[in-house]
Structure P
Amino acid sequence: MKTAAAERGWSLRVEPGVIRVSGSLLRAELDRQPGDLPADAVGPTVDVHLGQVGRIDTAGLAWLAAIQADAEAKGIRLRYTHAPQAMRQMLAVYGLEGLMPVDSGLD
């Protein structure tokens, strides 16, 4: 599934056990986008692959956190892979490392 968000500078694609996010997760790109887990993302654990994310700001981090909360409400654990350095730095600055698990071995 590819979203219409590609026209706005980012997109996501859902595969079995993986959500692939690409583009820029910036406030201007995410304005009014719901932070909902895609309906076709299922499983006890889903990896959120961020290797194609070029830029991320605090709005992008908040959007991912909203998706995380939606996933937890549905009993799904998200694990972030290939997280951009900027995301890892923001997680550290805001003390969110425990809330949003990042597989730091996959840059």
Structure Q
Amino acid sequence: MDREEVLAKSRLENRCWDERERMMADEAGTWGIIAVAAAVASIFLIRMLFKGGNPYDLLAILFVYLAAAGAYKWRKTRSGWTLLIAILYGAVALGCLCAYVVAG
């Protein structure tokens, strides 16, 4: 590929976002999930220590996120280990959802 072909391909791939915007979106997503994890952990602790009840719904939320993030990472890397971890997270998420339905 010559220089013009590389530039044309880069423009095509980045037609909606430039590299800076993509990096900011990735970082915003990271900070967003940190906030969600902190909120879920806080609710989990309050429920377990003060209110009683089971945490299956909150655990399902966290494991669904981990499974989805792992699936996306696997899609990009095609790593067998990443696929295995994503499947395990998905299985735990399904288990927590089932426990939530059964136990309430």
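Sorting P, Q by Rg/Rh (Cα atoms, Kirkwood Rh) from high to low puts Q first, with the largest value.
Could you figure out which one of P, Q the value 1.6 for distance in nm of label points 7 Å out along Cα→Cβ at positions 12 and 84 was computed from? Walk me through the numbers before you get to the answer.
Numbers: P: 1.6; Q: 3.8.
Clearly, the read-out refers to P.
Can you tell which of P, Q yields 26, 9, 4 when semi-axes √(5λ) of the Cα gyration tensor in Å, for residues 36-75 alone is derived from it? Please list the in-between numbers first.
Working: P: 20, 13, 7; Q: 26, 9, 4.
Considering all the candidates, the number was obtained from Q.
If FRET efficiency 1/(1 + (r/R0)^6) of positions 20 and 60 (r between Cβ atoms, R0 = 25 Å, to 0.05) is computed to be 0.10, which of P, Q is the source? Spell out each step's value before the answer.
Values: P: 0.95; Q: 0.10.
This value belongs to structure Q.
Each of P, Q could give helix-only ellipticity at 222 nm (-39500 (n - 2.57) for each DSSP H run of 4 or more, over all residues; to 500), but the derived value -8000 comes from P.
Every number in this text was worked out from the coordinates using simple rules, so none of it is lab data. Everything numeric in this text was worked out from a predicted model, so none of it was measured. Cβ atoms are built from the backbone, for glycine too; each structure is taken alone.
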